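Novice: The structures come next, written out as structure tokens.
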Structure I
């Protein structure tokens, strides 16, 4: 229940688990069982609060214990967590592995920096672009050729200023060769800007109540009623 990208069984609140069973509140685990609050663990069994382990058994916070010690200490930890209302849910966003605005969560559940700070969610201030003085700049879209046939290899030594975000980006050799092969114009938007715009056209992970026009049965769909 409440799992994402799971290939396994008897698991709860799991993100990205391949071939596992009886795991809870963990993310990025493979060939493992009976893990709780673990991340990036492979071929592990009976571990609690561990990160980056391989071929381990009966570990707590990456430390090894005997079978009897393991269960006794895990019970103590769980009682403490239950008393403080912490056990039974996935790790809070404050323990996120990456800054929020660099994660897919920002695409589906967008937050501002102030909102993230209030919720103790990891966020970083983006550094200003430090463009070397010897790199010519092209302001998009007016200074970027529309016809790919008119684009020379000198574009590889230049930086394009995104027409939306005003962030600079470069065109690499393989990218340029692809545009020429497919007869496509150069992009005028920063790669991250393009990714964000594509997300808006994708079907979001929401389900809407929907009544079938043919059979009249009530069901759910990923298509918004507004579309």
Structure II
């Protein structure tokens, strides 16, 4: 078998307080190959978002190892890690995090703008992705002119524009009506699969979780696979 695109090995996360240590994650391990997707479910406060932040190199584990494409990003310095994160990891958040003063195309190009002027190839890819998610007619619209479902679709396109190895989605349908949620769920399943990208979704939606190839539950600090 080929080496996994993503490996989490014995991840542990502890937050110290004045009186005690709060253990959020304990011995969390799993691996994924390119093109695979999984859902992480569990009660609020169980550490799902913390795990996503660790996998996305936003918050270092107390112990354990993350490998993405065979590389441990936590061995890189701060600047190298930021570049690694921008190039290899795409993020989709429940609240979109679109820049209000930028239009749809500019928001989609944001990861490329972080490292300089986007090439014509990347610009064309952004337009193609926006067409793929049904927003080619909205390129010059501002986020305030879009529905919640449309803003979430921009976030999907933005997460994929640099062809990342991994896409991490935190409650991507949590604020959407049923029809918009179904449309975004379909895109989350189809587009990363076509791009051969690893997709991890943290969700409270049983409907979205049921559509993923694998489902894990995070509870009592540990991650277990569920049927």
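Nothing in this text is a laboratory measurement; each read-out follows from the coordinates by a stated rule. Please read all numbers here as calculations on a predicted model, not as lab measurements. Cβ atoms are built from the backbone, for glycine too; each structure is taken alone.
Novice: Using distance in nm of label points 7 Å out along Cα→Cβ at positions 73 and 137, single out the structure from I, II with the greatest value.
Specialist: The maximum falls on structure I.
Novice: Now for a separate question. With distance in nm of label points 7 Å out along Cα→Cβ at positions 161 and 209 computed per structure, which member of I, II shows the largest figure?
Specialist: When distance in nm of label points 7 Å out along Cα→Cβ at positions 161 and 209 is calculated for I, II, structure I comes out on top.
Novice: Suppose you compute Kirkwood radius over Cα pairs in Å, for residues 17-152 alone for every structure in I, II: which one lands on 18.7?
Specialist: I
Novice: Computing relative contact order in percent (Cα under 8 Å, 6 or more apart) gives 8 for which of I, II?
Specialist: I
Novice: Could you figure out which one of I, II the value 20, 54, 25, 1 for P(r) over Cα pairs in 10 Å bins from 0, in percent, for residues 81-144 alone was computed from?
Specialist: II
Novice: One of I, II was used to compute mean projected area of the Cα convex hull in nm², and the result was 19.9. Which label is that?
Specialist: Only one of I, II returns 19.9 for mean projected area of the Cα convex hull in nm², namely I.
Novice: One of I, II was used to calculate P(r) over Cα pairs in 10 Å bins from 0, in percent, for residues 65-112 alone, giving 22, 31, 25, 18, 4; which?
Specialist: Only structure I yields this read-out.
Novice: Moving on. Given a value of 2.9 for distance in nm of label points 7 Å out along Cα→Cβ at positions 49 and 193, calculated from one of I, II, which structure does it belong to?
Specialist: Going label by label, the one that fits is II.
Novice: Given structures I, II, which gives the highest value for FRET efficiency 1/(1 + (r/R0)^6) of positions 97 and 201 (r between Cβ atoms, R0 = 30 Å, to 0.05)?
Specialist: Largest value of FRET efficiency 1/(1 + (r/R0)^6) of positions 97 and 201 (r between Cβ atoms, R0 = 30 Å, to 0.05): II.
Novice: Another one. Which of I, II yields -6000 for helix-only ellipticity at 222 nm (-39500 (n - 2.57) for each DSSP H run of 4 or more, over all residues; to 500), as computed?
Specialist: I
Novice: Here distance in nm of label points 7 Å out along Cα→Cβ at positions 185 and 217 was calculated and came to 1.9; which of the structures I, II was it taken from?
Specialist: The correct label is II.
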